[in-house]
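Structures are listed in the sections that come next.
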Structure I
Amino acid sequence: MENNNIEPRIIGIDARFYGPTGKGLGRYTQEIADRVTKIDSRNRYVVFLCKENFNDFPADGKRVKKILVKARWYTLAEQIVMPVFIWRERIELMHFPHFNVPFFCPVKFVVTIHDLILTRFPTARATTLGPLYYKVKNLGYRFIIWSAVKRAKKIIAVSEFTKKDIMDNFVVGTDKIEVTYEGIYNSDGREANIKNDNDKRIILGYNICSPYLLYVGNAYPHKNLEGLIRVFSKIKENITDIQLVLVGKEDYFYTRVKDYAKSRGLWNENAVSPIIFPGYVPDSELAIFYRNALAYVFPSLYEGFGLPPLEAMAEGCPVISSDKTSMPEILGDAAAYFNPENEAEVAGKIKHIIDDGNLRQKLVSAGWERIKKYDWLECAEKTLAIYKSV
């Protein structure tokens with residue numbers, strides 16, 4: 001039972017990643033900030049935002065206040081500016097939904113660590129920086145992660161895999177780390193997944209005119225999209241009437257993947273191509289992409305959680321996934337798996353799912369059951385319980 005004699009606390013949430021522009025991290029931050037501030041009617045909240053998302057977050061200015069912070073993440077500025085704002089707003093507990101905790105944070109804090117990609121994949125291909133500057137900045141990242149893990153009162157991990165990864169890489173006790181699974185937007189199941197004529201019109205608007213395989217996410221090197229393109233090239237030799245759709249916001253990494261697809265004759269910016277790059281797709285249309293795809297393919301070499309495959313399942317899309325890191329834990333028996341480092345195996349598994357309609361339907365049914373395990377409200381409730389425990 002909650003003790004109502006305890007004075008309300010002032011809790012801060014660093015929500016500068018808030019919204020779809022922050023990709024998977026943005027979705028997590030948005031759900032936590034929106035839901036925790038609604039379900040906790042006792043404590044006061046200060047939510048820190050940047051100019052791109054400041055107007056997107058609702059606040060009453062009394063129990064929930066929002067503050068504009070003109071400091072980008074992963075910069076020296078955030079290390080200086082954030083502690084000042086935290087002190088000025090008299091925050092008693094901070095939640096950082098990412099590892100970039102200011103070294104001089106003046107109050108107790110909880111940190112969410114989604115993965116340790118920066119320590120597991122220290123490659124210059126994962127940055128736009130020069131090699132020397134990248135090495136220096138990577139050392140800075142490692143120091144900040146180490147500092148966050150050491151100084152946090154509680155660490156939230158998004159999977160048991162991530163919890164184990166943290167414990168394997170840092171000296172930290174298991175009782176300091178709490179696992180809270182993420183949720184998904186659409187968990188209503190079958191009723192929400194009816195295809196219609198409007199779907200076809202929207203799909204054609206993106207030059208998708210054949211049965212297609214789908215990937216949604218960013219194009220960082222560990223996502224293994226170049227490997228997927230090589231596999232798709234082999235599949236096209238036998239199945240000519242098929243496209244590969246790679247959905248993600250245009251950036252340096254997607255430009256590099258486009259160039260790779262172009263070098264293999266699979267993409268032409270001036271014509272309908274075997275590979276389609278729609279860029280950023282809003283959620284309302286993304287649901288249409290999912291439910292009309294032959295299958296969602298997830299070739300990633302490393303994931304702390306992996307949200308898009310679950311969102312595909314929620315829209316009735318069969319999922320075929322890498323068997324690496326957290327994916328078997330998160331997707332369970334609702335996905336067909338492959339070793340992403342064995343391209344012949346990947347091609348074989350994809351061909352199987354293309355040819356076998358019964359397998360696709362079996363995975364769709366299993367997916368609808370699997371998504372019931374992941375709920376944003378439950379994630380928010382567990383997060384609030386962690387705040388209270390601190």
Structure II
Amino acid sequence: MPKPLIKIPAKRPRILCILHYPPPVHGAAMVGYYIQQSKLINEEFDCNYINLSTSQQLDEIGKGGYKKLLTFLKLYFKVIFTVIADRYDFCYLTINSKGRGYYKEMVIVFILKILNYKFIYHYHNKGINSYKKNWLLDKMHSYQLKNSRVILLSKQLYPDISKYMAEDKVYYCPNGVPVLPDLKVENLNIYRAKKKTPELLFLSNMMREKGVFTLLEACRILQSKGIEFKSNFVGSWSDIKEADFNAFILKNNMQGNIFYAGRKNEIEKSDYFKHADIFILPTLNDALPLVILEAMQHGLPVISTDEGAISEVVENNFNGFLIPKDDPETLARRIECLIYDPSLRLMMGTRSLQKFEKRYSLTTFEQNFVSTIRKIVNDFTSLSAAVDN
């Protein structure tokens with residue numbers, strides 16, 4: 001009598017994941033943390049994680065010094081010892097597209113390319129296209145991206161990398177954020193409808209490129225018109241200093257309208273979203289900020305810029321407004337429109353929530369990420385089989 005067939009489980013792809021996770025807290029680091037902690041992802045793939053972060057505070061990012069150099073060297077030796085000790089099928093790397101971080105991460109690329117590693121690059125920012133006329137960076141990007149695969153947050157970001165990657169080697173996986181189980185947006189809307197003074201919310205790192213001073217100037221315009229509002233700024237100081245922020249407020253006598261709340265943890269952040277009526281992020285340089293997804297989960301209309309892939313999540317005149325970059329006059333008009341039309345705020349906020357639930361939860365991201373990595377693994381496997389034949 002023949003023995004029953006024993007089903008041998010397929011070998012899980014072994015992936016060396018070199019990625020950012022906190023501290024410091026920023027979008028790419030949070031996504032790295034979600035990937036590292038994901039039960040679904042780690043059941044599907046045999047992953048080993050190395051933290052790419054070499055800074056503890058936001059204001060340390062992009063700066064040098066002996067301590068930073070020592071941290072870099074420790075990172076490189078960890079990568080070398082890890083690949084000497086064991087062999088992986090692929091390297092997943094959340095590489096920067098520009099800046100000092102790119103050069104730091106390219107050392108890792110050089111090390112692993114010498115060892116013939118296949119790369120999966122996951123970009124959380126943009127800017128490659130802006131350096132295409134730089135001879136050195138042009139050569140570096142060509143070398144880095146050869147025989148690799150790329151994950152972008154949106155098809156809208158493909159033009160940034162189109163010079164170096166054919167589109168059939170690029171995959172798309174929008175980010176997602178955890179669903180808050182006890183969040184009842186319908187109750188928040190009842191509370192919001194009873195408020196007399198609308199609350200604006202800026203929640204991000206206190207950086208010039210996030211549009212902090214664009215929003216401050218828009219608030220000054222609103223105040224000059226006698227419009228009642230309260231605007232909360234939540235986030236860690238970065239290239240904007242507290243003294244400069246306070247000087248603007250004092251100069252324009254805005255102490256009764258503008259409030260800086262400091263850095264907050266996840267629970268405290270949610271409280272600010274719950275008390276807000278309008279979320280505003282007039283960013284000058286972004287790909288697809290997680291904080292917009294968090295605002296949408298809380299049922300808020302969003303005002304942001306037509307930057308990166310933001311228009312994919314914030315549809316103009318649907319669940320918020322898109323404005324030109326560095327345009328406080330237009331921003332002030334859009335805020336004023338929402339302040340004086342509570343029903344429009346409610347409608348846009350409801351649409352935000354519905355769109356979030358459909359596309360941008362963390363569970364949806366994890367499923368899309370697993371599906372994306374599977375496709376890339378199959379692509380590489382098919383390519384290797386074709387070469388062997």
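We did not get these values from a lab; they are worked out from the coordinates using the rules stated. Source: prediction; values computed, not measured. Cβ atoms are built from the backbone, for glycine too; each structure is taken alone.
Could you figure out which one of I, II the value 43 for percent of Cα pairs over 23 Å apart, for residues 162-281 alone was computed from?
Derived from the structure labelled II.
If mean count of other Cβ atoms within 10 Å over residues 106-113 is calculated from each of I, II, which structure is the one that comes out at 17.8?
This figure was derived from II.
Comparing distance in nm of label points 7 Å out along Cα→Cβ at positions 90 and 298 across I, II, which is largest?
I
A value of 11.1, 35 was derived for Rg and Dmax of the Cα atoms in Å, for residues 210-265 alone; which structure in I, II was it taken from?
II
A value of 68, 51, 38 was derived for Cα extents along the principal axes in Å; which structure in I, II was it taken from?
It traces back to I.
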